Each structure stands twice: as C-alpha cells, then as structure tokens.
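Before anything else, here is the set of structures, which you'll find just below.
Read-outs throughout are calculated quantities, based only on the coordinates presented, and are distinct from any laboratory measurement. These numbers come from a predicted model, not from an experiment. Cβ atoms are built from the backbone, for glycine too; each structure is taken alone.
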Structure I
Amino acid sequence: MLVTKRRTLLNLLATTAAVAGLMGGAPLAAGQPTDSYSANSQPATSHTLTGQRVTAWAPSMTIGGPNFNDQTIRMVAHSSVDGTALRIHLSNLRSTIPLTVGAVSVAGQASRATAVAGSQRAVTFSYKKSVTIPAGAELVSDPVPMSVKAEQNVLISIYLPHATSSATWHSDAFDTSYLSLPGDHTADTGDGNYIAATTSWYYLSGLDVISPQARGTMVAFGDSITDGYNTPAGAYHRWPDYLARRLSRTKPMGVVDAGLGGNRLLTDVPNIWQGISATKRFAHDALGQPGVRDVILMEGINDIGNNAGPGGAPLTAQDLINGYQNLIQQAHAAHVRIIGGTMLPDKGAAYYNDSAEAKRQAANNWIRTSGAFDGVVDFEKALADPANPAALNPAFDSGDHLHPNEAGMQALANAVDLSLLK
C-alpha cells in the first residue's frame with residue numbers, strides 16, 4: 001500500500017501520551033478470563049483438555065523496530081475464538097542479536113493497561129520465567145492455565161532487561177501497546193507505571209489456545225488492506241475481525257490476520273519494516289500457524305503499483321500468476337486449502353494508470369477462471385462502484401481510493417462464502 005510514515009523511537013517513547021488519556025480495546029469482563037485452575041497450578045498440557053489447538057491471534061512480524069532497555073512492554077491480543085491453555089509466542093526471528101526476556105505475564109484486560117482483578121498469570125518457557133531467544137529464533141510458552149472468549153482481550157507483558165537492537169515487530173498494529181518506566185512491571189495490575197503508548201507490537205507473534213468448538217485456523221493473508229489500514233485503533237474492524245465474528249455464529253475457527261502494510265507478492269520491500277515478499281513469508285506466517293486449515297489470499301496490488309517485477313524488471317500479469325501458483329503449491333504441499341481473493345479496484349489512487357489496471361484485470365481474471373485455487377472470493381465485485389467498476393464504491397472508500405473504510409471491511413468479510421472454509 002502507500003507507504004505509511006515510519007515511527008521514530010522518539011515518538012514511540014514519548015511520555016506526553018499518558019496512559020490515563022488513552023482509549024483501550026474491548027476488555028474482558030471481570031471473572032471471564034480465568035477458569036478452574038488455581039494460580040499455583042502447573043502448566044496445563046494439551047492431552048488433558050478436549051479440543052484442538054488453534055491460533056487465536058497472530059500478527060506477521062518484520063525487522064526494523066525500535067530499541068528497548070530495562071523496560072516492560074504491555075500489549076493487547078484480541079482473541080478470535082474461545083479457548084483455554086493459552087500459549088504465548090515470542091519472536092526474535094527478524095532481529096540480529098539474541099533477546100533476553102526477563103519475565104512475561106498474561107492477564108485479562110479491564111481497560112487500557114489495567115488487568116482484570118485475579119486474572120494475572122506468570123508465563124514460563126520450559127518452566128523458566130527468564131529466557132534468551134537467539135537471533136532468528138522463536139519460542140512458544142508452556143500452556144497457561146487460563147481461558148479466553150472470542151472477542152476478548154488479554155494483556156501480555158514482556159520485560160526486556162537488557163539493551164535490544166532493531167526489534168522484531170509489527171509496525172501498524174491498529175491497537176494500543178503500553179510502555180513502562182524502567183524495570184520489571186509484568187506483575188503490575190494497574191497502569192500507573194505504564195507512562196507511554198504506541199500502536200505497534202514488539203516480539204509478540206502469537207497466541208494459541210485449545211478450543212473445544214473451533215474447526216481449525218483460517219489465515220487471512222495479504223497487505224495493508226488485510227492489515228486494517230485506515231481503521232481505528234482498538235476497534236477490531238479489519239475484515240478478518242468481521243469474518244471471525246461471522247464464523248463464531250456458525251462454524252467457529254481461529255482467525256489469523258497475516259496482513260502486512262506495503263507487502264508485495266513477489267519481491268521484498270526496500271523499507272525492510274514492511275516485510276519480505278509473500279512467497280518468502282507464506283510458509284511461516286500462514287502455513288506455520290497451529291491448526292491451519294484454510295488461507296484466503298489477497299495480494300498483488302503493491303507489486304502493480306510499484307511496477308515491481310522479479311529481478312528489478314517491469315511487472316507483468318504473468319509474474320503475478322506465477323507468484324499465485326507458487327503459493328498454491330506451498331499450501332497444497334502442506335495439505336492446506338488456499339482461496340484466491342481478487343484485488344480491489346483503485347481508480348483515483350496514486351497506483352492507478354491504464355497499464356496497471358490492465359495487469360490487475362488480467363490477474364483477477366486468472367484468479368476467477370483458472371481453477372487453480374480451491375475457491376475464489378470476488379472481493380473486487382463486492383467493493384466496486386457500480387457506476388465506475390474500476391473504482392471503489394464511495395460508500396466503501398476510506399478516502400485514498402485504495403483502502404476500504406469500516407463499511408468496506410465489513411463488505412469484504414461478507415463476501416466470503418463460509419462454505420469455502422472446510
């Protein structure tokens with residue numbers, strides 16, 4: 001998508017944004033996030049519970065985040081599904097030095113950085129509270145004796161005792177994270193020591209659960225349209241959020257938003273914080289999710305808008321088709337179904353010209369008619385202006401003629417035939 005302005009460390013750590021003045025996301029009600037386990041229980045094991053392990057929440061991570069030292073970061077994870085025996089995923093995948101984690105906690109969110117009373121749990125990794133994650137590695141916690149409902153928020157706090165470098169992060173979270181005064185504040189139940197806020201996630205790459213109802217995990221894979229660009233922070237009005245709500249009423253599934261602003265199908269973005277190409281990150285960000293059954297793919301508009309073909313050559317529609325075939329092969333090799341989503345109209349946006357439009361139309365026609373995907377969602381048809389099909393319907397346009405507004409995000413979710421998700 002059009003490149004969003006990169007946040008500087010000065011802005012990220014600005015103490016002028018006092019926590020007391022910030023709006024939080026949808027909180028857990030008192031008493032809801034915990035189950036019958038006691039706070040002193042040993043971590044629950046998967047075989048003691050009924051259901052399957054699915055991903056409740058997981059952002060795609062990139063390199064290029066800010067540095068931290070002797071500070072606690074408290075972040076919000078918005079669950080897409082009911083579940084218990086929570087596991088926290090930490091990622092140092094895109095960083096260049098080892099990451100020391102002094103302590104991690106999880107709790108229900110009452111408001112902002114304040115935890116629901118009695119919900120807080122310490123998180124361990126192979127029964128250790130402090131761990132070091134090598135550069136290029138990730139870590140999954142022991143199961144935490146705690147339950148969460150779909151649409152509920154949990155606060156995950158990470159204490160970083162030593163200086164970090166170029167954090168593995170998700171820049172555009174469209175949610176609020178909280179930064180503390182120096183020290184370990186993972187056990188704080190209030191938000192008094194959290195004196196600043198950002199709209200990014202750091203080192204936190206997933207939350208999975210054992211769900212008795214979920215039929216698996218569905219991954220929405222794409223760029224900033226899927227990431228939720230131009231939707232309000234903490235509103236959870238991205239199209240994967242709306243889709244998760246639809247699924248919860250009929251056939252619950254864990255839903256992952258693997259959108260990444262600026263991401264391209266075929267080539268890495270020069271701004272490294274916008275991520276490696278879809279073909280490179282697909283195995284990790286989509287196929288690596290616990291319980292993954294289906295992927296809905298909508299990628300390619302950034303390749304077209306930047307005329308970015310392989311090897312620095314001008315882009316062709318066949319290049320995009322080759323990229324789609326690559327992802328289809330990866331998915332099928334992993335026994336995962338992949339559903340193709342057509343690219344949205346963008347007339348009036350900076351990306352638009354006659355040549356770009358011809359490539360978009362050719363690629364969309366292949367998605368619809370080739371039979372290569374396991375199903376198709378015609379996102380273009382759902383959001384096109386009936387009077388000017390090359391443009392977004394004004395009712396769904398956020399104003400830049402490229403990204404949908406909240407009504408457009410709902411329309412994208414409504415365009416998905418739930419029978420496609422097996």
Structure II
Amino acid sequence: MTKLHYSQHKILFIHENFPAQFGGFADWLTAKGWDVKYATAKTDVGAVKFDVVNFKAHRGVTAGQHHYLTGYEKAIINAQAFARMAVDLSKQGYRPDIIVAHSGWGVGSFAKDVWPGSKYVPYFEWYYSWPPKDRSRHDLPSDFLDGRAKARVRNSPMWLDFSSADAAICPTKYQAEQFPLFIRDMISVMPDGVDTDLHCPGSRDEELLSRIGIPRDARVLTYLARGMEPTRGFPEMMEAVAKLQQRGNDFHTIIVGSERVAYGRKLESGSWKQRMIEDLDLDLSRVHFTGLVSRKDMISIFQSSDVHLYLTVPFVLSWSMLEAMSCGCLLVASDTDPVREFLKHGDNALLVDMNNTEELVSMLEHALSEGEALKVLRHNARDFASREFDAKSIAYPRKMKFLEQVISS
C-alpha cells in the first residue's frame with residue numbers, strides 16, 4: 001500500500017477561540033502543503049492562509065438546573081453547534097483525514113460521529129481532581145464530597161472525547177500526569193512551541209516605557225497574566241511589590257493583564273486589583289497597569305524587563321513564561337511542579353516559594369540589584385527555549401510527524 005505524502009493530508013482543527021493553541025501550527029502546516037481547516041466560534045479572525053469556518057451555539061444553558069451540570073450542558077451545546085456546521089461540510093464532500101480539537105469545551109465531542117472514518121485527536125489541558133492541585137491559599141474551604149463530585153462531572157466532556165479518540169496530546173508532562181493512568185497511556189506530550197525568532201532578546205524600548213510612564217534608566221519589574229487572580233499569584237506579587245517599595249527600592253512595576261479572574265476564585269464583590277490596592281501601602285506612581293497589550297508591545301516589555309516575575313499554583317503552565325524565557329528575561333518564578341519542568345534554580349531562573357512573602361521579596365531584591373551578575377541565567381533561559389521548544393524547528397515538525405503516524409496507523 002502506497003504511503004500518503006503529507007501534502008495530501010486534510011486536517012481540521014476545532015477550538016472555541018482563535019488562534020489559540022492551533023493557529024501558528026495551522027499556518028505552518030499550510031506552508032508544508034497540508035489542506036487545513038480551522039473551525040471556531042470566534043468571528044472576524046482576520047486574514048489567514050487557511051480556511052476558517054464558524055459555528056455558533058443556538059442557545060445558552062438551562063436556568064435552574066443542577067449546578068454540577070451547567071458546564072456539561074454548555075459543552076454538549078457546543079458539540080451540537082459544531083456538529084451542525086460539520087454536517088453541512090460533509091454534504092459538500094469534505095472529509096478530514098484527522099481532526100484535532102481542544103478538549104473540555106465539548107467542541108469536538110461529536111466530530112467522530114460526523115466523520116467516523118477520520119482520526120480524532122483531542123488536545124487535553126487539565127484534569128480536575130480533589131483536593132484540587134490548583135488550589136491557592138486564598139480559596140475558601142469547601143465540602144470534600146461536594147468538591148470531589150463536582151470535579152468528576154467537570155471532567156465529563158473530556159471523557160466524551162476520550163471515548164472516540166484515536167490518540168491524544170497534552171502540552172506538558174506535568175499536565176499529562178494529572179490524568180488517570182489508563183488515559184495517560186493514550187496521551188503524547190507535545191509542547192505548543194514558541195516562535196523564538198519573534199520572541200527574542202532585544203534592546204530596552206525607551207519609547208514604550210516612556211508611554212507607560214517609566215523614567216529613563218529606571219529598573220523595571222514586569223508581571224504578566226491574562227487576569228488578576230490568586231491562581232497566577234497576583235495578590236502575592238502585589239504584597240511583594242509593596243514591601244520592596246517600603247525598603248526604598250526605586251524600581252517601577254509593569255503589570256500586564258485584565259482586571260478579571262480567568263482562573264480560580266472570584267471575589268463576591270470588586271476585583272483582586274481593587275482589594276490589593278486598598279489593603280496595601282503602595283506608591284502607585286511606580287505601579288503601571290497596562291491592561292492587555294499587543295504581542296509587539298508584550299515582547300518589548302519582556303525585552304525592557306530587568307526582572308520578570310512569573311507566579312502560579314500547580315496548574316496549566318502559561319504561554320507567557322515560555323515566551324519570557326525565549327526573550328531572555330531574568331526570571332523569578334514560583335517553585336512549583338509545572339515551572340520546574342522548564343526552569344532550574346540557579347541555572348536559567350531563580351525559583352521561590354510564592355506563599356513565603358519574605359522569601360519572595362528577598363529573591364526579587366537580589367535579582368533587581370544583582371541583575372548584571374545574573375546575565376548567565378538570561379542566556380541559559382534563551383538557550384533552553386531555542387533548543388527545546390522552538391516552534392518551527394522542533395515543536396511543529398515533531399507534531400506533524402506524530403499526526404502522520406496517527407493517520408497511517
């Protein structure tokens with residue numbers, strides 16, 4: 001039997017968002033000759049080199065139902081929305097060789113029912129357990145049985161995907177290890193990859209810093225997360241900044257992110273930003289909240305950073321940490337399992353217990369004052385990123401080879 005050449009392969013990516021984890025890879029595969037489609041609920045995705053198709057949920061979740069089931073029903077509605085669009089594609093003669101879908105939101109759960117002959121590969125990110133690994137010290141105590149039962153139901157959309165999967169991928173070893181053993185056997189660890197040509201060391205951007213409100217030659221501490229939340233150590237970061245300011249340090253802090261909670265506990269009223277500003281003695285003239293920024297400005301902020309602080313509870317690793325490594329940042333990061341998979345204390349970063357405020361303050365003070373002597377950590381972080389998870393030379397070719405093997409198996 002003649003083996004198919006990769007240029008003949010048809011691949012369908014499914015994700016609620018765009019470009020998310022699949023956009024860069026989809027673009028790269030298109031350049032390699034693959035026939036690529038990307039199904040998403042997001043509209044107005046801009047100009048791309050591959051075909052984008054949209055699906056839309058026909059309704060929201062049912063009011064008043066059991067609270068365990070809200071997320072599950074939302075996933076089923078998403079699955080149905082995709083399936084309706086997919087049936088139309090099928091009637092037009094489209095049949096993918098392989099389908100890769102972000103698991104947990106339900107979007108790909110019925111893909112194999114529309115195309116039984118296609119290979120299906122869910123992209124797993126996180127398996128919920130109890131007690132939760134991703135709990136922060138700010139989370140409220142909760143009932144053991146209730147929490148355990150709710151976590152089990154929360155995983156149910158992934159069980160649906162597992163039931164029709166031909167293989168599965170997960171971006172880090174730590175995240176893959178959260179899944180039960182008999183599922184883990186199906187999961188291959190495939191890093192998303194970072195464009196290390198784009199995310200690279202560079203000179204300090206004085207124009208951008210001036211626009212943010214930072215004086216020329218001031219030392220800069222940077223922090224970046226999607227939201228301002230305990231899961232990503234936002235309260236701990238703010239406490240450390242306040243203590244450092246009180247010790248007379250003349251640094252400025254750039255905080256990138258939305259005033260919302262993306263992961264973890266929400267406050268009953270107000271935001272974590274408001275609470276920390278009210279509770280702490282801060283010189284706000286030296287704390288700069290930028291909101292979300294463009295990728296260009298994010299890279300410039302990394303390149304202008306004297307010290308970049310990355311904090312997280314044991315959870316899904318942020319893309320931003322790997323991008324900061326690629327930009328050659330001097331990283332101070334939380335000493336947790338997902339971080340230790342990529343960072344080694346004293347080699348390419350400084351690791352610290354983020355719940356020990358004094359330890360965190362001392363480490364930041366050391367990094368800010370001894371930055372020139374710690375240049376080797378920046379170099380090693382950049383070298384590790386280029387060598388281990390560069391998208392175009394390592395992550396994407398490896399993933400393409402894996403998908404070819406799934407198709408031909």
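Some observations on this one:
- Read-out helix-only ellipticity at 222 nm (-39500 (n - 2.57) for each DSSP H run of 4 or more, over all residues; to 500), computed value -10500, structure in I, II: II
- For 3.5 (distance in nm of label points 7 Å out along Cα→Cβ at positions 143 and 223, calculated) the corresponding structure among I, II: II
- Source structure of the calculated read-out (relative contact order in percent (Cα under 8 Å, 6 or more apart), 14) within I, II: II.
- Once Rg/Rh (Cα atoms, Kirkwood Rh) is computed for every structure in I, II, the highest value turns out to be that of II.
- Origin of the derived value 19.2 (mean count of other Cβ atoms within 10 Å over residues 231-238; candidates I, II): I
- Computing distance in nm of label points 7 Å out along Cα→Cβ at positions 127 and 399 across structures I, II gives 2.2 for structure II.
- Look at FRET efficiency 1/(1 + (r/R0)^6) of positions 135 and 359 (r between Cβ atoms, R0 = 25 Å, to 0.05) for each of I, II: the largest one is in II.
- Structures I, II were compared on FRET efficiency 1/(1 + (r/R0)^6) of positions 167 and 255 (r between Cβ atoms, R0 = 30 Å, to 0.05), and the highest value belongs to I.
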